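Pasting the structures here.
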Structure 1
Amino acid sequence: MHPRRTVVALIVASITGFVVAGLSFVPAWLAHDRVVLGEGARHVHVELTAWSSQSWPILSAGVLLLVAGSVLALAQLVRIRHIGPGWGLSSTCAGLGLLGAGLMPVSQSGHASSVMLTAGWGLVAAVVLAVAAAGGAAVVAAPRRVVAAACAALVVLGGIGGWGGRVVELNLAEGTGLHYHRGSYTRQASDGQPTETLTFGANTISVGSRWSGLYEGSGRVVSLTDDPACPDVRASYHVDEVVGGGITWETIIDTCANGERARDLTTGVWEPDR
């Protein structure tokens, strides 16, 4: 028979991982706040679970490690042989570190939007449960100092590494959000418009010898000014990327040359020159 103190610790370690697993499906783990740029900033707020794309794989792995620790604790509770208590402690400590990484905010600022991920109440509750699970596993394992130090290192390294992984994952997922780049694009003749070459400079733009001036971008929106053909006109367009790397223009407003510049820019797909 297990001593009473060990039985209580095993029950705690056995239950907590499964409670965290159930809690992981509640959309309260991460608060996803996005500010979309363009025609005025817009704020979008979403609550996420532990299995969303912004949670995966760091927080999801933390949940699975805690479940594994609970399974190992349950095996010890029912006295399945050959299950060493150190395995459950190690799994739980690693899971605690990864979940702890979610408590630290991560953010990314792109051309079209900025995103911030912060911890929700579900994640905070999961970390508290993970601490309880680690405490129960430690009582059962009664680790020597070197084992306790190793488990503490798992928590710290899991937290730091997990936070770094979340930063990398967010940046890869979001990208820059910039659909065009400095350089030239060509549009083949179509719909009555001739073949043209469009060139983006640092803040200048030209379309063959027909149109030129300055541009500024905010999200999907590109604004054009100071075109000699219509120096007093300020125009705005949506510029979006298409498959293959080309871009299309969609008019928001442009009265230059009675709409002729808009007809030119919005005709066809502008393919990047390689």
Structure 2
Amino acid sequence: MNKRQLYLYSILTGILAGMIGIISVYLFYSAEISESFATIKDAWSVSIIIFIRIGIISGMGFYVLRQWFNQEEQYLSDIPFLFGMFFIILIFGKLLDLLYNLTYFTLNSEEVLILIKVRFFVAILTLLSMIYLSIGMVLYYLSLKERYKKYGNKQLRKEATLKILTIIIALEAVAIILAPNTTVIGILLPCFVLPSLATIVWLFAFAYKNQRLSQVHPLIIAIGFGAFLVSNIIRPVAQNIVGESATYIITVEIIDIIIFLVIFTGLIVKVKYRT
């Protein structure tokens, strides 16, 4: 088995395992889901918009992964692979979001907390590839300074990136596990997500300013993630005002679809730097 086949089978195995897990959870809560469809008039509307977003994200993920597999050589640090995994893992996050929305009014607080914690773990995995890319770029930026010149060595930079990434994941995982209630875990989400998104925005803005990552359009991607960052800042405020309503959920999903189309545009359009 060559490296390309190994990567393909590993990705497909991961997707299959994830789908089996999601289906099992949906079957476990099938009674609660049926009750929601029977009693909540907007349950179908919410489900349809989320499945539309899942379909769009799936297309994006498989498109960039196909680009990656069509390369002569495949490296796990390649932009198409990192974004492909970002989109693919996000699919499972959206399926969990749908499950949460469909069971929000039928589960007790302990079960809701467990679902939210599982969703947060998936959120960590979703941003994993982007955080990896960001840490690597930050270390590259530091390597331009005499004090951190050692990170100019690609192998040393990779090892440092993995160490930092492991520490971040461990700290976030412990915080999620120890969170005693939904209020605390609700505070943890922006603490995890917002700094990560801000770093990603900086990464692509920095890449554009310094004419790097020429295989994509860093400025468009930075704008897309910047909009996603603003959306995540405004979202909790809007939710407190209008509540967990179908209108709120549908509006958020439509906005996110537009934002992710912008990000995807940045992936398929190559930047033209002035020489």
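Who wins on Cα Rg over 2.2 N^0.38 Å, for residues 56-159 alone among 1, 2, i.e. which is largest? Once Cα Rg over 2.2 N^0.38 Å, for residues 56-159 alone is worked out for each structure, 2 has the highest. With distance in nm of label points 7 Å out along Cα→Cβ at positions 224 and 240 computed over the structures 1, 2, the top value is the one for 2, the highest of the group. When helix-only ellipticity at 222 nm (-39500 (n - 2.57) for each DSSP H run of 4 or more, over all residues; to 500) is computed for each of 1, 2, the one that comes out at -29000 is 2.
With FRET efficiency 1/(1 + (r/R0)^6) of positions 96 and 152 (r between Cβ atoms, R0 = 41 Å, to 0.05) as the yardstick, tell me which of 1, 2 scores highest. Intermediate values should be presented prior to the final figure.
Details: 1: 1.00; 2: 0.50.
Structure 1 gives the largest value of FRET efficiency 1/(1 + (r/R0)^6) of positions 96 and 152 (r between Cβ atoms, R0 = 41 Å, to 0.05) among 1, 2.
By the measure distance in nm of label points 7 Å out along Cα→Cβ at positions 24 and 176, tell me the structure among 1, 2 with the highest figure. Ranking 1, 2 on distance in nm of label points 7 Å out along Cα→Cβ at positions 24 and 176, first place is 1. Computing volume of the Cα convex hull per residue in Å³ across structures 1, 2 gives 143 for structure 2.
Say we calculate distance in nm of label points 7 Å out along Cα→Cβ at positions 16 and 120 for every structure; which of 1, 2 gives the highest result? Write out the running numbers ahead of the final one.
Numbers: 1: 2.3; 2: 3.3.
Across 1, 2, distance in nm of label points 7 Å out along Cα→Cβ at positions 16 and 120 peaks for 2.
Throughout, read-outs are computed from the coordinates displayed, never taken from laboratory work. Only a predicted model underlies this, so the values are computations on that prediction, with no experimental measurement involved. Cβ atoms are built from the backbone, for glycine too; each structure is taken alone.
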